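Structures given as C-alpha cells follow.
Computed from the coordinates by the stated procedures, all read-outs in this text should not be read as laboratory data. Remember, predicted model here, so these are calculated numbers, not experimental data. Cβ atoms are built from the backbone, for glycine too; each structure is taken alone.
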Structure P
Amino acid sequence: MNLSGIHHVAIIASDYPASKAFYTGVLGFRIIEETYRDVRDSYKLDLALPDGTQIELFSFPGAPPRPSYPEAQGLRHLAFATEDLDAAVKHLEDHGVAVEAVRVDELTGKRFTFFADPDGLPLELYEAK
C-alpha cells in the first residue's frame, strides 16, 4: 500500500447554508465546486485547504445527529494546523466562535485548542511551528 496523505474529510451538515458560511467565510476554505443532486435532494460542496486537502460538505435531509458528548466511538475530531495559534483564535472569536482555553500537548509541547462548527462537530487548531 502506498498512501501519500489525506485527500478529503466528509462532513454532513444539519444546516447547509450555515455550515457553508462557516467553512468558507469564517475558516476561509476555497470553494472548488458545489453540486446539487436532485435525486438525493442534497448538496455536495468541495472545499480546499491551502495544502490541497479537501473537505466535502454534504446536506442529507433527515440525517441523524452525531453523538458527541460524552464522546462516542468513531472519529473524535478534525484538527487543522496553524502557524499562528493566537491569530487563529482571535479570528474565530472575532467571528463569534467560542474557543476553549489554549492548552499544551504534554507529549509534543505544542499548543492547541478546540472549537466547534455549526453542528457542534469538534474541531481543533494545532500550532504547527
Structure Q
Amino acid sequence: MDNPSDLRYTPSHEWLRDNGDGTVTVGITHHAQDALGELVYVELPEPGRALTAGTQFAVVESTKAASDVFAPVDGEVVEVNAALADAPQAVNESPFDAGWLVRIRLADPKQLDSMLSASGYGAGPGAA
C-alpha cells in the first residue's frame, strides 16, 4: 500500500491529515499496522486531553503485542474515533481512512512543517 501523498508522517509511524481548520486527523501508518498484525483493541484518550508531541497518547493491541502511539504534535484532542471500540480491525483494513484514531486541535501549526512527506517516510522509517 502506498503512503498517501497528502499526509504527513512521523518516524514513529503516525500519519497526520491537515483538515484546514486548525485541526489534524491522526492515525497509524499501513507499515505500523502491518507490523503489529490483527488489532483486537484500541485505547484512545478522552476528548479535551492536552497532548505534548512525543508523548504516548493511545495504545493499539494486536494478537502479537501492544504498542504505544505517540502524539505527533502539541494540541488538544477534539474527537476520537469511537467506532474503533467495536471495530478495531478498521485500523488494519483502512489505516488512512476509517481507521483514524483522533482529531487534534493544533497548538502550533508550524509543527506540521517538521513532519515527513510520503516519499521521505517511505524511503526512511516506512521502508518495507
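To which of P, Q does the computed value 16.6 (mean count of other Cβ atoms within 10 Å over residues 33-40) belong?
Comparing all candidates, it corresponds to Q.
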#### Entry: Ranking P, Q by mean count of other Cβ atoms within 10 Å over residues 9-16, the structure that comes out highest
Q
### Query
So Cα Rg over 2.2 N^0.38 Å, computed for just one structure, reads 0.95; which one of P, Q is that?
Q
### Message
Tell me which structure, out of P, Q, gives 10.0 once mean count of other Cβ atoms within 10 Å over residues 65-72 is calculated.
### Response
P
### Query
For relative contact order in percent (Cα under 8 Å, 6 or more apart), which of the structures P, Q scores highest?
Q
